[in-house]
Structure P
Amino acid sequence: MKKKAIQNNIRRLRFDAGEMTQQELADKVGASRQTIVAIEKNKYSPSLELAFKIAHVFGKEIGEVFSYEPENS
């Protein structure tokens with residue numbers, strides 16, 4: 001199975017933030033819960049703006065939430 005290039009720590013960060021729900025995160029960043037689910041499962045890469053909003057909610061730098069690894073490495 002091919003590894004997705006963009007990985008994230010959103011599920012862990014939600015847990016660390018008092019078990020924030022996907023819906024609560026979605027409401028804070030102006031996205032749908034389905035979008036948050038897809039991002040968490042690495043099925044969808046967020047826009048740069050949405051990625052920054054998610055990082056901001058957790059008080060993290062974007063690189064602490066998302067990481068990029070080329071698929072051929």
Structure Q
Amino acid sequence: MNADIAPMIVPADFPELQALAWNRDVARPIPAEEAFALYERNWRFIDQRRLTAREKRLIRDLADKFGHGVLLTTG
């Protein structure tokens with residue numbers, strides 16, 4: 001687990017998160033927990049082939065911190 005995860009995430013820095021945040025200013029930082037919720041709630045819209053290594057690492061770190069190591073991707 002990465003205990004040093006930034007408290008605020010800039011959606012524009014992560015292609016798939018940017019796509020999920022289409023209805024807001026993607027240059028404006030959002031709380032890390034909100035980024036995790038966006039990924040989890042909208043996983044069906046994620047193109048996993050487009051995830052960069054950096055974004056995969058972010059998702060894993062967010063899941064570790066906020067999801068007890070689990071990202072719920074169904075439902």
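We did not get these values from a lab; they are worked out from the coordinates using the rules stated. Everything numeric here is computed off the predicted structure, so don't read it as measured data. Cβ atoms are built from the backbone, for glycine too; each structure is taken alone.
Side notes on the structure shown:
- Parent structure of the calculated result 2.0, given that distance in nm of label points 7 Å out along Cα→Cβ at positions 39 and 63 is the read-out and P, Q the choices: P
- At a computed 2.7 (distance in nm of label points 7 Å out along Cα→Cβ at positions 7 and 55), which of P, Q: Q
- Answer label among P, Q for the case where relative contact order in percent (Cα under 8 Å, 6 or more apart), calculated from the coordinates, equals 46: P
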